[in-house]
Structure 1
């Protein structure tokens, strides 16, 4: 299994955060609404959209959280995580 470099982890997390933001906006949801649907704090969800868990640290959500995010947005976890998913809002 290939190991990701730190810069690859940061980039992947940032890209996932952008996908989350685009999905949220496409659904017309606020960050607070998504946080409520997923069962995390608004602050935690805001950090997700930035691709962080702590400042300077790539996000690392639990599998349950990823499943809840996918369900909230009506996509699969695979679509949510796909590196080549330029636009999952279609």
Structure 2
């Protein structure tokens, strides 16, 4: 399954080291991922959206916005890097 993780780090927790902390948590938590947009990641995992949320939530401060949703396999995009579009096409949408 593919889940989309989107977030907005809220001031004063939006410095470069805050983004690094979040990105490192996502990369460490999932072996298959794509950085779709500035604050949007796609991850491949058998976990539910709730379990995926719980896995990355410790990297966020209580005021930060965090949204995790299962991608159902239907998508359309424009101007994504080729590597991201290729990852999305190959990802397991079961």
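Comparing relative contact order in percent (Cα under 8 Å, 6 or more apart) across 1, 2, which structure shows the greatest value? Write out the running numbers ahead of the final one.
Values: 1: 32; 2: 44.
That would be structure 2.
Tell me which of 1, 2 gives 2.1 when you compute distance in nm of label points 7 Å out along Cα→Cβ at positions 14 and 54.
It traces back to 1.
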* Structure fact -> Ranked by distance in nm of label points 7 Å out along Cα→Cβ at positions 22 and 38, the structure on top of 1, 2 with the greatest value is 1
* **For 12.3, 38 (Rg and Dmax of the Cα atoms in Å, calculated) the corresponding structure among 1, 2** => 1
* Asked: Given that helix-only ellipticity at 222 nm (-39500 (n - 2.57) for each DSSP H run of 4 or more, over all residues; to 500), derived from a single structure, equals -10000, which label among 1, 2 identifies that structure?
  -> 2
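Throughout, read-outs are computed from the coordinates displayed, never taken from laboratory work. The model shown is predicted, which means the values in this text are computed figures rather than measured ones. Cβ atoms are built from the backbone, for glycine too; each structure is taken alone.
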